[in-house]
Structure I
Amino acid sequence: MFADLAGLLRRFSELGAVRAFCKPLAENDNSKQQIYLGGNFDVVQMFPFEMVKSTSKGKDSTYKAKLNFLWVSTDKTEQAIGAQLILYPQYPEVRLSGFLRRCKHAPNDLLKPVPKAQRRFNNGPDGRILFFGITRDGETLAYLAPAESNLAQEFRRRQADNALLKESVFFNLPLLGRDSKIILLEKLAEIRNGGWQPSVSLKKGGILVPHKASNGGGYTLEALLGIIRNSRSEPDFMGWEIKAYSRDRITLITPEPDGGMYGEEGVKVFVRKYGKPSGIDTLYFTGTHRADCRNEKTGLTLVVRGFNASLKIIEDVEGGVELLDDKGHCEAAWSFAHLLVKWNKKHAQAAYVPYKSQKVAAASTYRYFSPALLGEGTDFSRYLAALCAGLVIFDPGSKVMNASTNKSTVKARSQFRMSVRHLPQLYREFSPTEF
């Protein structure tokens with residue numbers, strides 16, 4: 001048992017946590033009724049997962065996202081192999097389940113259902129505190145403090161003193177003793193004050209290497225923040241997603257279709273059908289596609305099927321984003337389950353940092369400027385609503401090279417993009433912040 005919050009957060013850090021938060025549990029948070037994590041999908045961004053499965057049962061339809069979930073003690077960890085998030089899109093609501101399966105050392109007794117005759121808090125908060133740590137490698141660490149423990153009492157004192165920032169149903173915990181936003185802004189100020197920076201990326205082992213391609217603005221900023229290129233997790237600084245930008249339009253996610261003709265037969269077949277000649281023996285599939293607007297260049301119409309934009313809820317868990325031809329045939333599709341995973345790669349907190357570039361002796365250099373645009377609290381419904389409103393667009397750049405030969409090669413580039421001025425639509429809080 002941990003004596004205080006500092007000891008628990010130190011243990012989380014030793015295990016690789018980059019972010020920590022906690023939830024005071026209610027009497028009906030237990031292994032039978034599951035643990036309630038909030039009344040919208042923004043909490044999904046706080047937990048890493050790699051796969052989502054949909055179950056269509058009318059009003060009981062759900063998405064299930066498996067977690068790499070470990071219970072933590074002072075000297076060991078134990079994996080709960082059945083742990084998963086269950087998303088109920090019709091409410092919406094998110095719950096945690098399966099967190100005790102095959103666990104011998106987990107807090108089983110503290111998570112048993114309370115018989116109705118023994119309930120003392122009318123299913124309200126009962127003093128238990130469930131702590132989470134999120135690691136760079138996609139693990140969810142967990143520790144449950146009993147109501148009467150020193151750790152739970154310390155949390156309640158800090159809560160009463162308004163010393164902890166609340167996000168949805170959670171309270172954020174400073175892993176390094178200070179708020180991660182302050183640390184990020186200080187680091188960005190150092191980079192800004194450093195002036196022009198050569199184009200680099202960061203390899204494993206902390207080795208800086210020159211980055212020769214023209215897209216080095218983002219890689220260089222990540223490298224200066226200590227973010228390793230091609231690491232298992234997405235670009236991340238203490239739980240913050242980092243994006244550098246120099247133009248108005250920003251790429252949000254780049255998911256390949258998992259349905260329609262594209263999903264079944266691949267990008268090459270799709271581009272051969274819908275691409276246009278460009279350059280020497282090359283076919284390009286390009287063009288701005290907005291929801292419910294036919295693209296005259298490609299003849300395809302982007303639709304969002306199964307989402308109620310007015311209520312901002314998913315009404316069909318088997319729905320998705322689709323490209324339809326004039327006969328209504330689905331030529332490419334991104335299922336909601338597939339997009340949920342991709343959107344989950346965007347952190348609940350994001351920093352968009354402006355930069356300029358210039359050439360020095362044929363090599364690119366970059367300079368970063370204040371203010372950064374900080375967004376906090378995103379969720380999948382906000383993304384779908386912005387897509388339906390035409391604020392998020394599908395702006396592809398896929399191509400087939402040497403198209404007329406039997407040695408043709410292909411480059412897939414399916415990207416959903418957005419203007420910088422529309423970014424506030426994706427977040428609960430969004431503001432320019434000087435550093």
Structure II
Amino acid sequence: MFVMALAGLVQSSQGHPALGVFMKPITEHFGWSRGAYTSGMTIGTMLGGFIAVFIGPLVDRHGGRRILTAAAIVVTGSVILTTFVTAFWQFLALQIIARTVNMGIVVLVMQVTIPKWFVRKRGRAVAFASVGNMIGNAGTPLFVQFFVSRFGWRTAAFVLGTSVMTVTLLPIWFILRRSPEDMGLHTDGDSEGPEELARSNETTSARPARVEVSMTVRQVLRHPSLYLLMTAFTLSMVVGSSINLHTIPYLSDRGLSADLAVIVMAVFSSGGAIGALIMGFVVERYPARQVLSASFLLGALSYIILLNVHGPTIAFLWAGYSGVIRGGMGTLSQVIFADYYGRGSLGAIRGLTSPAQMGANSLGPLAAALAFDIRGDYFTIFALYGVLMVGASLSIFLARPPASPAPIEAAA
């Protein structure tokens with residue numbers, strides 16, 4: 001979990017909250033439009049979705065240690081090189097490379113590794129590991145804004161890249177492992193394997209623990225739940241990626257200072273950590289499908305608040321409410337795939353879902369940027385995002401799990 005928290009820092013260095021802080025300084029410095037600024041992210045994120053199809057099976061077979069270490073070098077190195085950008089093509093190339101690796105490798109390894117180590121305690125484990133990403137998304141924009149305000153965006157990019165590289169590389173290389181079985185251990189830290197634990201519980205008349213059954217990719221492709229899950233998370237990706245990137249400029253346009261807008265986003269990300277932890281325990285007691293469906297509906301309501309921001313009070317209200325909801329969704333989205341389809345082919349399955357989700361992740365921010373460039377505000381696009389969240393809620397509700405690989409129940 002510690003290593004996945006560090007991977008979250010790598011991801012956050014090229015994540016939308018940090019890129020949102022850089023948006024106004026860089027576009028104003030070079031005279032670029034916001035659509036141009038997001039174009040490299042769009043292309044890179046889409047490419048990341050496609051390479052994840054091939055990376056997923058490799059993570060299943062060999063683990064993520066080597067590939068995540070290399071990915072961290074590429075991502076943080078790209079952030080450092082942004083310091084020396086003097087032309088748009090240079091910025092575009094760096095963004096394409098960094099986002100391709102970040103979304104196609106770093107995010108995929110983060111999604112797959114923890115669910116492979118836990119079954120009964122999967123919800124809380126994913127939640128604790130997600131805190132690193134939430135802390136990164138909360139702290140990184142504040143860190144960047146501090147240096148942007150005092151020393152400029154070039155210094156901020158250099159310090160961010162070197163700091164994250166220094167902190168993350170060695171632990172990822174020396175600590176990360178593929179699965180507990182590789183170290184002679186069992187899932188959840190149990191002294192017995194799932195089958196032996198189930199038989200022991202039956203013998204002692206305890207509430208039986210279900211033995212997880214891993215589905216193959218071919219089996220999963222024939223089950224309608226996969227396509228409903230993909231639809232729901234694709235819609236959610238369109239919305240979430242746009243909010244992460246455009247909220248800081250949006251709040252600035254609404255009259256908040258740059259420093260205050262970053263603090264609002266820090267509250268949003270901090271709320272995400274709280275939501276992730278809460279949902280980590282909730283999903284161990286209630287079906288992920290039902291909790292996710294309700295979460296998407298609550299997320300839709302957040303856009304009513306966001307569209308009525310005219311000062312810091314409503315902005316912080318939105319950040320606290322929406323952050324908790326969004327953080328919970330992150331935990332649930334990782335848990336539900338492992339609960340539905342098991343651990344064995346999880347990397348390959350998540351890789352197959354990546355093209356659609358990463359395409360949505362890339363197109364959402366671009367759509368918001370173009371909407372702003374055309375209309376001069378974000379009202380229409382943010383209202384549309386609320387509608388998309390309702391659609392995601394309905395899709396998740398209809399995605400009933402396969403009969404065999406049901407969520408694991410904790411032994412009493």
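Here mean count of other Cβ atoms within 10 Å over residues 12-19 is compared for structures I, II. The highest value is that of II. Given a value of 1.00 for FRET efficiency 1/(1 + (r/R0)^6) of positions 260 and 340 (r between Cβ atoms, R0 = 41 Å, to 0.05), calculated from one of I, II, which structure does it belong to? Label of the source structure: I. Sorting I, II by volume of the Cα convex hull per residue in Å³ from high to low puts I first, with the largest value. Which one of I, II has helix-only ellipticity at 222 nm (-39500 (n - 2.57) for each DSSP H run of 4 or more, over all residues; to 500), as calculated from the coordinates, equal to -26500? Checking each candidate, the match is II. Calculated for structures I, II, mean count of other Cβ atoms within 10 Å over residues 28-35 is largest in I. A value of 19.9 was computed for Kirkwood radius over Cα pairs in Å, for residues 108-347 alone; which of I, II is the source structure? Derived from II, not from the others.
Each of I, II could give relative contact order in percent (Cα under 8 Å, 6 or more apart), but the derived value 17 comes from I. Structures I, II were shown, and distance in nm of label points 7 Å out along Cα→Cβ at positions 228 and 252 at 3.1 was computed from I.
Throughout, read-outs are computed from the coordinates displayed, never taken from laboratory work. Note that the structure is a prediction, hence the values are computed from the model and not measured. Cβ atoms are built from the backbone, for glycine too; each structure is taken alone.
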